[in-house]
Each structure stands twice: as C-alpha cells, then as structure tokens.
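Have a look at these structures, which come just after this line.
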Structure 1
Amino acid sequence: MKRIVLLLCGIVHCNVGEPAITTPVADPGTLDGGVSRCGSAFAVGMSDFQSTNVAIVSLEGKVLSSSLISSAPAPPGTSAPLSGDVVLPFASPTSGELVLLDRYPNATLTWLTPKTAAVRAQLNVGTGFAANPRDYLEIEPGVAYISRYEKNAKPGTMDFDKGDDVLIVDTKTPKITGSIAFPTIDAEPTINGRPDRLLKVGANVWVSLQRISADFSTAGTGRIGIIDASKNTSTVALGGLKNCSTLSLSPNGKQVIVACSGAFDFNKPDFKRQIGESAIVVLDASGDTPKEVARIAATTAPFGPSVAHASDRFVLATLYGDDASKTTERVIGIDLETKSVKELYNSTLAFGDVNDVRCAIACGGKCVATSAKQSALLTFTLGADGFVAGDSITFPEAPKLPPRYLGGY
C-alpha cells in the first residue's frame, strides 16, 4: 500500500515559499571524445507528492540555490502552477535552460533561465488526456523529443493525441510538431510501449520501453526503442527482463547500461519473481543497433529505477526494498569489470527513501543520490577500488521537502 501511495499521489498544491535566484556555474564542456556532457550543475527535485521545490547544486556539491522555483506562489510567466509530481530531464539540455516535466495529471513542460529564475515558456503536452511526460531530450537547437508514458483511450479529437509515443517539439515557440510511435509487438498486443528515458547515442536516440499494459496488471518483455536520424523506429528485446527504465551512456561513449526492475504486482506481490526479472544490462553502443555484451542479475533485491556511470568501469545504482522479506532500499556501486556489487548506503526503510542517482565524476564533480529519509543528497567519489562515501548535502534554507529527483542543466 505504501508504494501505491508514492506512485499515485501528487496533485495538490501548497505554498512552499518564494523562489530564490541562483548563479549558474561554468559549462564544463564535453567529456573525453566529446560524446557526453555533465551539464553545468545538478538540479534537485524536492517533493512530498503534494508540493515541489527545485534546488540547484554545483557538480562539486555546493548548494547554489535552495529554491530556484517552487509550487507556489507561481512566478511570472507561469500559467500552470507546479504539482507535486515534477521531474527533470535525464540529459542536461544543451540550450543551458532548466526544463521541468510536470507529469501527472498536468502534462506540462516549463522552460526556465537558471541565471534569473525566469520562466520563458510553458507547453501542455497532454493533447486532451493525462499523457504523463517522462523525459525530455534536446536533439538539435530548437528541437526536442518528449516521451509520453500514457496511451489515450479515446484518441482522434486533437492533433497528436494518441499518446504512448515520443513527441517532437519546437522548443522556441514552443509547440508540438510531430509524434513518433513504436509498433505494437504481435506477441504482446495488449501491452503498451510506455516510453520512458531518452538517450542520444551517436546519430540515434535510444528509448527505454517499459512495456506494461494499460491497467498495469501485465508486463511484457522490456525493450530498447531506436529512433534514427530519419525518425524511423525499431526495437530490441531484453529477453527475460521486465520494467526496464533508466539508460546511461559511458563517458567513452562505447556502452549503454539499462536498469530493469522486474514487474510490480500490487495485488499479489512476489518479490522473488520480481528479482528474477531484474538485471543491469550492458549494451554495446558502437553500432546502430544495441547488442547485449553483459548482464548483472539481481540477487537479493530488484534493481531500482536509476543508474549512472561514474566512469567507464564503475556504476552507481539503487535497489528496491520489500516489507514482507524485511529488505531495505540501498544505494550500491557496481564494478562492471568484475561484476561485483558494493553496498554504499542502507536506508533501513523498505520504501520511500532512495530514488535517483546521478554522476559528474568524469567532469571533476561528484556522484549524488537522493535520500528522502535524510532529507539530503548522499555523495560519492571514486577511489582506487571503487566508490567512497562523502559528506551529505543538506538544504537548510529550502522548504521542508525531501529530495527525490535529479537532473541537470
């Protein structure tokens, strides 16, 4: 029941104070090979599932703004107030703007200028239904992709209103200009694609497809969707795995990892079955089509929804907890070379503590993980043998909301 509440609440607004103004940090540029960016800073989404606050933290761990924007009062330029279900793009927008995705039911994107905290524009991408936008990726100046998790049960009354797709958006106007859908798999006709994370890999965009039915009762095989430069699509199955979400590109650009958590069944929870459907998959990113080169199976708990490369070898990830088996949420470090796993933080809670991880070590920064229990960001650096825990980052001047989501700008 706790997990259901965490997933479904978040539509009530409340006053969490005036937004503050931050000063941006310098753009660190590209990583080795020019294939990936860390962005300029970490953006931290803080929420109690009723209200939202966004803080900004430098890649080195300094709080630059405790409250850049919040649910209320609405700053100038904001026609739609923020709900308690606001997340941030996984990839830092190349425009240097901060972009917020107000997911469910608002389905609204907000573009901000971090230097002034001014809202430049907002765009509703619901097109007549609660579309639940999940990620935002700028693919070229003025053009972005937006993944929409929900499918419209009664389409046909508005343009681009089918859902379960990737929207193409003119970010300058802004307006929707197109939609990219993935074909239904013949063997799983009742399973929606449920596009989630977006990742630029070479000339293509990879999309994690969670593959879950409309009523969430059934999950199909997890897949990676591919959108090429001509906007043609294809998919690659991750055999035996379900509920595959976060993607991460290695600093050298040669591999992508995807975290698969296994299917949730709220009516008949089966933690052991879920563990069997969960793994970290390592994919060769050198060609046009993903090719699996390694798999790290879950053992004591399913992998959580977030994973990030700290280097080409070391990865930061999370594990889910479970009340019945007294398993707690954890942050772990994974050595891809030896396939060994090291526990870095034990929540002591089964639900609601750790949720998101992000790394900027390749740009001279830290790795961070959200902890709602600590109301802080946990920090990690890399030593000779893997991750080393550091001091936590707290937000004493921010509204009393726990950190849950990470992004960048």
Structure 2
Amino acid sequence: MERYRVSPVTVARAVAQLAAEGAVVTRPGSGTYVAPRARAAKDTIDTGWQTVALTDRAVDIRSLSDALSPVLPGSILLDGGYLHRSLQSGNALSAALARAGRRPDAWERTPPNGLPELRAIFAAYTGLAADDVLITAGGQSALSMAFRAIAAPGSPILVESPTYPGALAAARAAGLRPVPVPIDEEGLRPDLLADAFAMTGARVLFCQPCYQNPTGATLSADRRKQILDIARASGAFVIEDDFARHLAHHETPPRPLITDDRDGHVVYVTSLSKPAAPSLRIGAIIARGPVMERLRAIRQVDDFFITRPMQEATLELLSSPAWDRHLRVLSVALRDRCRDLSQAIAHHCPNWTVSRPAGGLHLWVTLPPGVDDTALANAARQQLVTACVGRRYFAAEPPGAYLRLSFAEAADSSELAEGARRLGAASLRG
C-alpha cells in the first residue's frame, strides 16, 4: 500500500488475481506466499527413450479428423456424426438412468456377456438367440474387438470404398491392412468383391449394408445373397456394422445380413449412440461358433464386463414406450432435414451431385472435376460452416473429390439452409 499508494481493497484484489493465476498461494492462518516456480527447462524430463521402447506400433488416428483450420465461433456444423441435442432421447434416457440407479443391485457385477434381458432385446433385431449376443461399450469398441478376434496382425481386411474412417483406424490399430472394394448406389459390388478375395487371400470383409457411412447406400436385395455366397466360398467372415438401423427416414430398413447367414460367417455389430445420445456407449456383437468364444475371452481380458448402471438404463430405455415414440419422431425429423439440406445444396451449389439416402445422418456430395475437397472445406470454415473432407473415407487414393455433410447436428432447417448458402459462397471463392 505504501509503495504503490493504493488502498487495501486494491491490494486485496491484486492478491486474489495473483492467486487465481497461480502466482501466489494463500494458506489460512499462516499467510500468502509466492507459489513454487515451475522447473527450469534444464530440469525437464527426457522421454526420448520411450521412442525406442515403443517401436513402430503407432496408432494412426489421422482418418478420424480432418487436418483443417480451426472451427471459428458461430460456425454451422455440417461435419458432425451425432444428433443435435434437440433430436436426442435425453429426457427419456435421464428418466431411465434415474430408475436404473434406484435398483438395489444397480452397482453389482454383471455377467461378462451382459444383462440377459438386454441381450434378448438386441437378439430380437436379428432373430438369433440371446446367448449369441455380447454387450459392448458402443460400436467402436465392438469393431475393435471384432478386428482383433478375427484377423491376425499383418493380414488384409476388405473394406467398402468409401467407408467409415473409425473402422479404418481400428483395423490399422489391430495391425491389419485395409483393402478397398468399390461400392455404388446399390452397395458393395459383388464382382469386385470376389476378385478382391481371390487376389489378396483376405478372410474378413467389413461392410455397412444399411444406410452406409458416408454414402447412405443400402445393399440391394439382389446383392445380399451374392455377398454371402462369395464370403462362404472364400471361407471368410463378414463384419456387418448395422449402426444406422434406427435412423430410417421413411421406410422399414432391410433385415440385417446376418439373418440370411446359415453358417456363422457374419459377425453383427450394432450400437445406440447414433439414435439415442453420444454418451450412451452401449452396443452389441452377435456371432455364432468359436468366434464368439474368442470375443467373450477378449471381453474378460479387456474390461471384465460393461458397467451395470448403463446397461440397466439402456434396458429401461429400450423397454419403455418413450423409445418407440422417440424413434417415430426422429424418423420424421431426419427425413425433413435430409430433404431440406438436399434442396438447399441444389439451389446454392447447383454443380454439385448429391446422393440422397433413405436413412442415416449424412449427404454424400460429389464435387465437380478439378475441385480440391480439402481446399474447399478450409474455405468453408472461413465462411463459418464445416464439412467433412471426402478423402478421409477412402483406404487408398480417392477416385474424385467429395464432401460428407451432416443434416443431424445443426440446430434446425433454417440453419441447414444458411449452411448451404455459406458453402455456396465458399465454392465461389475457391
């Protein structure tokens, strides 16, 4: 106070600010002291030895995110993979979690396979038995388990081209080599699939037959049997990722591929984070034969079992009338948003080709020749709108330039229209 000629109030405020910044430490009954200084640079630990010890088994997550400029405040998000909060089943899930938490056995251990009642609900999707179901911590965890259980490190795995980047990352983390097989508007091409199995010797195919990510394509009825016949002839597994079963817009989705599988070739994966809420990390693997025994063993080695309160809450949610009401409302909302964004893109970006799906959360856009998708996505961010760069969905070189646009994470249809307008402005600037 004497040195700077200020009042006690000013000094008290200054000390409080220094404490908030970590420069001083207040000890009640003792006084206020200068905080210990950070260690000088010369005291920094040397972790260089870890580079040698870890060898070259790096986990490549570059496909999980775009290497683009930062998202600026006020941006419209067309690059999301989940529902906007207004579309989620938040209220019903909160009520289900509260009911589950009041159960006397809420914190008891569950069977490694999962709660029998919850397994029965997932089994009903496919017509298989509850004993064939393993509850997982979401779809991504299920894919990681399936890849590790089925294929040996260093072996090839056939994937749709384009495909879900999370599957590419999980396969590579398991030491597998993704080999792309092109798809078209009817899904995976059987003629090229047979050639890929023959040329690579692969014993695993990963595919999304229903509302595929990113294209939204659904495997046609004619091709379903062909895909299974080819897998059977090749002695191969088919990992079916059915993440979008509850995301149909205006039709009943086709039955899972596993329902037509007689001999245990299909390993079925599904989850609930897309139709319910991002943090509902509950999914399931359905399989038959020795592969299920291996998956159960991996489960016990990895984490013993999935937390019971979340399983109980999921069981409460799926068993309540609120879940069916939520899915009906969600179907209409996704249909309307898909239509609105498609029309807005056609108006503001007339030289773009948009694939309009019958389900899912995204539009797949083919850009005109000569357009760089990364440059366009960066330009879009300067216009305060985000989009996913298409090349990250390909295991090898993409055949063109693409964008994936989400119509589910924006606030409403007016925001989707404004996002399309900003994309149009970005394309003109590009």
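No value in this document is a laboratory result; all are computed from the given coordinates. All of these numbers come straight from a predicted model, not from anything done at the bench. Cβ atoms are built from the backbone, for glycine too; each structure is taken alone.
Taking distance in nm of label points 7 Å out along Cα→Cβ at positions 254 and 302 as the criterion, the largest value within structures 1, 2 is that of 1. A value of 29, 64, 7 was computed for P(r) over Cα pairs in 20 Å bins from 0, in percent; which of 1, 2 is the source structure? Considering all the candidates, the number was obtained from 1. Comparison across structures 1, 2 (criterion: distance in nm of label points 7 Å out along Cα→Cβ at positions 174 and 190) gives the highest value for 1. Here the criterion is distance in nm of label points 7 Å out along Cα→Cβ at positions 126 and 334, and among 1, 2 the highest value is seen for 1.
Which of 1, 2 yields 13 for relative contact order in percent (Cα under 8 Å, 6 or more apart), as computed? Working shown, then result.
On the way: 1: 13; 2: 23.
That value comes from structure 1.
When FRET efficiency 1/(1 + (r/R0)^6) of positions 150 and 222 (r between Cβ atoms, R0 = 30 Å, to 0.05) is calculated, the result is 0.65; to which of the structures 1, 2 does this value belong? Going through each structure in turn, the value belongs to 2.
Going by distance in nm of label points 7 Å out along Cα→Cβ at positions 134 and 350, which of structures 1, 2 comes out largest?
Details: 1: 2.6; 2: 5.4.
By distance in nm of label points 7 Å out along Cα→Cβ at positions 134 and 350, the leading structure of 1, 2 is 2.
For mean count of other Cβ atoms within 10 Å over residues 286-293, the calculated result is 13.6, so let me know which of 1, 2 that is. Label of the originating structure: 1. Suppose you compute helix-only ellipticity at 222 nm (-39500 (n - 2.57) for each DSSP H run of 4 or more, over all residues; to 500) for every structure in 1, 2: which one lands on -12500? Working through the options, I get structure 2.
Assuming 1.8 is distance in nm of label points 7 Å out along Cα→Cβ at positions 206 and 382 as calculated from a single structure, say which of 1, 2 it is. Of the structures listed, the value fits 1.
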